[in-house]
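Asks: Take a look at the structures listed below.
Every number here is computed from the coordinates shown, using simple stated rules; none is lab data. Quantities reported herein were computed from a predicted structural model and do not represent experimental measurements. Cβ atoms are built from the backbone, for glycine too; each structure is taken alone.
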Structure I
């Protein structure tokens, strides 16, 4: 699957760190995994995100991929554990991520 990054400082930091390999952790309809980026919470960090959002979670130095509600969500909203820096969006149907098991290896690279 591919994603388009936005022009944020955090997106640039993640881009510069690629390629990265991680171990998938799931939390509701979210995949997250630690990456070697140490970015602060952005002034426009989001408490809720859109389906298909790619985000950086500062407290866990983690890349997050969202496709639906999490345990913190109210109704159909997509709510991370805490505010995230949205860095882009998945270009295709993100619900296919539901088939990725926890513990699987994930590779994120430039294309």
Structure II
């Protein structure tokens, strides 16, 4: 499992390096995930170590919502001003994200 965590961390750092070098407005973690996806496509398999690490980390994902919730509590003035616009943006962006995720899962099951 440690090897898998290390590989995930390497891709995260690569994403950070690319993001700071190119200075594009995409989070470094997303760049790292795209690089990892490209590696999976090239090698046509997911290494067991990475799959084990990902399966161990997946149940912990809800913990990442806690800092976001705390941030929302401290930003009440922003929410009062832009709350409806933010809600609409989040709702509209959720739909394509869900569709793309479903298509990737369906494609991956082939």
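Asks: For helix-only ellipticity at 222 nm (-39500 (n - 2.57) for each DSSP H run of 4 or more, over all residues; to 500), the calculated result is -2500, so let me know which of I, II that is.
Replies: I
Asks: Give the label, chosen from I, II, of the structure having the highest value of FRET efficiency 1/(1 + (r/R0)^6) of positions 12 and 44 (r between Cβ atoms, R0 = 25 Å, to 0.05).
Replies: Structure I gives the largest value of FRET efficiency 1/(1 + (r/R0)^6) of positions 12 and 44 (r between Cβ atoms, R0 = 25 Å, to 0.05) among I, II.
Asks: Taking distance in nm of label points 7 Å out along Cα→Cβ at positions 20 and 100 as the criterion, which structure among I, II has the greatest value? Display every interim value, and only then the final one.
Replies: Numbers: I: 1.2; II: 2.6.
Result for distance in nm of label points 7 Å out along Cα→Cβ at positions 20 and 100 over I, II: largest is II.
Asks: If Cα Rg over 2.2 N^0.38 Å comes out at 0.95 when worked out from the coordinates, which of I, II was used?
Replies: Matching structure: I.
Asks: Compare relative contact order in percent (Cα under 8 Å, 6 or more apart) across structures I, II and report the one with the greatest value.
Replies: I
Asks: Out of I, II, which has the highest value for distance in nm of label points 7 Å out along Cα→Cβ at positions 52 and 84?
Replies: Answer by largest value of distance in nm of label points 7 Å out along Cα→Cβ at positions 52 and 84: II.
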